[in-house]
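Right after this note come the structures.
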Structure I
C-alpha cells in the first residue's frame, strides 16, 4: 500500500455505540509536549505538561505527539491511527497543541524539506541534509515562508474540529497558540509566530473554543536561555506553568455544554 499520502478513513466511520467512560485527556502535541531541559522524555514523565495536566484533572493521558508536528500532521494522525478514534470516544477533554511548528520559518517548501530523508543513496542524502542544516540559520530570518501557511493551519484545525465533533459533539476542546522560540537553528528569529497566533485565535473564537497562549509562558524562558539550550524547548518550570494554565482553562469548560 502506498503510504505517501493520508488515507481517506474518517473517524465518523468508527462505531462508538458502546458505552465509554470519559476518563481521558487527549492531547495532540509536538516536541514541546514531551521535551524537557535536556531532550526528549517518555510520555509518562511527571515533569511534562500533559502528564501534569491530566493528573490535576484526575484523567488518564492519551498523548499523540512527534517532533516537528504541525496541525496538518495531527490531522494525518487522526485519519491513519485507529487509537485516536478510541481516545476521542473516551475523552473528557481534548487539547490541540500543534501549531508552534506551523509558524516556524521554512526556507524550503515543507514537502521538500520533509522528504530529504527519502533521498538515495545515503551519501547524497547526508550531503543535502548537511548543506540544508548549515543554510537554514542564514536563510530562516529572511524567508517569507513558514512550515504551514496560516490558511492551511486554519483549514486543518477545522478538519480536526469537525471530525471530533462528529464523534463526540459534547467533548470540550482547547487549542494553544504558538510558543515563542529563540533558536540558533532558525537564526534566532520567529517572525511567523504572531500571524499564526492571530489566525488560530480568530478560528477558536468563531467556534467558542478556549485558548491558552504559550507565548505568555515561554518568551522570557527561551529568550533568556533558561530552559533547553536549543532555544525551542522548555525547562520543567515552564512545563509546570503551562500545565497550570491549561488545567485552569479546561476546568472552566468541563461542565459547560459545548457547541457541536
Structure II
C-alpha cells in the first residue's frame, strides 16, 4: 500500500499538475504548435520540390534529391537539431546579432520533415496512373502543365493521411528543441514540464505534459484513420427514401 501511494505521489500529484498546466496551455501549447506547423508547412514546400526533383528526367536533380533524402532520413533527429542549432547559432548571431534559437530549431525540423515529406509526395505522384499524364498530353497540355495541373494534385490527395501522420511526428519531435536553450517565453510543452519536475523533484509535471501531447495527437490519429477509410471506401451513399413509402407516410 505504501509503495502504491509513493507511485501515485510521484506520477499523479494533482497539485503539482494543477500548478504547471496553466503555463503549459498559455506558453507551451502555442510554442509547440508554432514549431510543428511552421516546420510542417515549410517541409511540405521543400518536400514537394524534392519530390519533383526525384522524378525528374534529368539525373542531376534526381541524384541531389536522393542524397539529401538519404542524409536527413538517416540521421537521428536529436543529432540534426544539435548540429543545426549549435553549429549555425554562432554564425547567425554574428550575421544578425540575434541569439534567438527558435528559428534554428524550426529549420532543423524542416530539413528532416522535407526529406520524409518529399518521399511521401514522390510515392503519391508515382502512384497516379500514367494514363492521366498521357490523356492530358493528348489534350494539348505540355509535360510541365500536365504534372502541375493533373498529376501532382492527384498524388497529393492520395498521401494526405501520411502528411497528417508526419505532422503528428513533428508535434512530438518539437520537444527536442529544448536542447538549444530556448528563452523562457519560447519553452514548449515538454520543457515547461521538465523544468517544473526539476524544481519540485516530482514527475507529475512530465505526466501532465504527456497527457497534453496525447490530447493533441490522438484526435489527429483518428483523423488519419478516417481519411484513410474515406479514401479507400469513398463517400457513403445516402439512402433515399422510397417514393411509395413517402406517399404512404403522407396519408395518400
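Some notes on this structure:
- Among I, II, structure where semi-axes √(5λ) of the Cα gyration tensor in Å as derived comes to 30, 22, 17: I
- Among I, II, which structure scores highest (criterion: relative contact order in percent (Cα under 8 Å, 6 or more apart)): II
- Answer label among I, II for the case where helix-only ellipticity at 222 nm (-39500 (n - 2.57) for each DSSP H run of 4 or more, over all residues; to 500), calculated from the coordinates, equals -13000: I
- Identity of the structure behind 2.5 (criterion: distance in nm of label points 7 Å out along Cα→Cβ at positions 42 and 218, calculated), options I, II: I
- Origin of the derived value 5.3 (distance in nm of label points 7 Å out along Cα→Cβ at positions 26 and 58; candidates I, II): II
- Comparison of I, II by FRET efficiency 1/(1 + (r/R0)^6) of positions 66 and 138 (r between Cβ atoms, R0 = 30 Å, to 0.05) - largest value held by: I
Taken together, the values in this text are just the output of simple stated rules run on the coordinates, not laboratory data. The shown structure was predicted, so the numbers you read here are calculated from the model rather than taken from an experiment. Cβ atoms are built from the backbone, for glycine too; each structure is taken alone.
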